[in-house]
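Below you'll find a set of structures to go through.
Every number here is computed from the coordinates shown, using simple stated rules; none is lab data. Note that the structure is a prediction, hence the values are computed from the model and not measured. Cβ atoms are built from the backbone, for glycine too; each structure is taken alone.
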Structure I
Amino acid sequence: MEHNWKLSPSDFAFLWEECRRCFYLKVRESFYRPRPVMPKIFNQIDLKMKEYYTGKRTESFAPGIPPGVVSHDEHWVQSLPLSIPGHEGTCFIRGKFDTIVRFDDGGYGVIDFKTSHRRSEHIPLYSRQLHAYAVALENSAPGDLHLEPVSRLGLLVFEPDLYTQGKTGKVGFAGAMEWLEIPRDDDAFRLFLGEVMTVLESGEPPSPGPRCPWCRYREESRRRGV
């Protein structure tokens, strides 16, 4: 029986990288890890950043970002079924992007906001997510948001380095915004989807990731019989 697997761009980063067994169990068996506790403050920061930039031109955001305007904030997108060479089944992408910029040259950009220290080893992981949204937007399911061409992908990274208080008594964190453009490479992303499909089409879940805390917990629970 051929399957059409639903893939979430958010899983292409840390879940896939940390434990392909947990990824397999989530997608194939709908067996999810417990939801982590996310401090509300990070959601508030993310929300306020998106509210501030919606509708604004990009020239004031960070050095190096091409001229354009933020045209869409958070929005669910879903792709058509995607055929991957060498695989009988298909997959489709469904997820919620952060921000879309319409550049003055006519193309669109998929942008994620990050409030953190930039770590170079994480850039390939975020690249997978951004590519997934680009593919979904250009190959959208009927009735879903369709935008093309998606000509740029990138991160706007905010790392606070100053605590400040204004004359009104309000306080805040300040720091520079950095634009980090990620080159689009559809061939590499297709190869990645091929890896994903190989794992999903195997008859058994793969071995646990060596640093996966959830798999270690399950194994220890089984060992103790509790």
Structure II
Amino acid sequence: MEKDFLEVASTVYQNIFNRKNPYTINELKEKFAFDIRLPKIVRDSTTNTITYASSITPTKFITNDNMHKISSEKGWMQPKKEVSSLKEILNIWDNINYTTTERTYNSENVYESDPIYNSRNVLCSTDCGECSNIMFCDGVYKSSYVIACERSNTLNYSIRVSDSNTVTNSYNVICSSKISNSFFIQDCSNLFECIFCSHISNKEYCIANMEFSKDEYYYLKDEIIKWIFS
């Protein structure tokens, strides 16, 4: 599993920075997903094994697999019994009231995640759907090859994108749309090859909201990438 996701990270880094990924899986999580809501480690109350839940507010958990196992083996219905108080009913309910964890629907190769829909190759993510090759994401849909992104859709080969849509080959994009080959973008739309830009639209080869020639831009971009990797 770790090897597969390191290959995902390498592909993302190559597309964004044209560099090799220098980090382990744990280092990627610590560096890029430090403020993203991710599934938490809890214990399956029926087996005491580690599992992952999107919320740790409940007190009793059961994995999706174990829940289905009980359903198929003996079911969840309880025999009717005489009860004399609401407390007795609540005690009976407590015996069956587990919060299901690691919920996956029409998905494959999903690890440490909950819930995931119609996706494949997902690591430590929550509330994501129609995605492939993603890790450390929250609320991402219709996306592939992304790391540490949240509340966004239609992302490809991107790291640290939030509240955005239609972003490709980019790093650190906030509240923007139609962004490609760009770094450190906020509240922008329809940008190609831009860096350190905010509140602009329909531009290319801009740095700090200043337009440069193509040659000037790529020289400065290379220096900025060196700075990022330093």
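Between structures I, II, where is relative contact order in percent (Cα under 8 Å, 6 or more apart) highest? Between I, II, the highest calculated value is found for I.
When Rg and Dmax of the Cα atoms in Å, for residues 125-204 alone is computed across structures I, II, the figure 11.2, 34 traces back to II.
From I, II, which structure was distance in nm of label points 7 Å out along Cα→Cβ at positions 133 and 189 = 1.1 calculated on? Source structure for this number: I. Among candidates I, II, the computation of FRET efficiency 1/(1 + (r/R0)^6) of positions 77 and 213 (r between Cβ atoms, R0 = 25 Å, to 0.05) that gave 0.00 used structure II. When distance in nm of label points 7 Å out along Cα→Cβ at positions 37 and 165 is computed across structures I, II, the figure 2.0 traces back to II. If FRET efficiency 1/(1 + (r/R0)^6) of positions 13 and 61 (r between Cβ atoms, R0 = 25 Å, to 0.05) comes out at 0.10 when worked out from the coordinates, which of I, II was used? Among I, II, the structure yielding 0.10 for FRET efficiency 1/(1 + (r/R0)^6) of positions 13 and 61 (r between Cβ atoms, R0 = 25 Å, to 0.05) is II. Please compute percent of Cα pairs over 18 Å apart, for residues 45-92 alone for structures I, II and give me the label with the greatest value. When percent of Cα pairs over 18 Å apart, for residues 45-92 alone is computed for each of I, II, structure I gives the biggest number. Suppose semi-axes √(5λ) of the Cα gyration tensor in Å works out to 45, 17, 13; of I, II, which structure was it derived from? Clearly, the read-out refers to II.
If you line up I, II by FRET efficiency 1/(1 + (r/R0)^6) of positions 21 and 157 (r between Cβ atoms, R0 = 25 Å, to 0.05), the top spot, with the largest value, goes to II.
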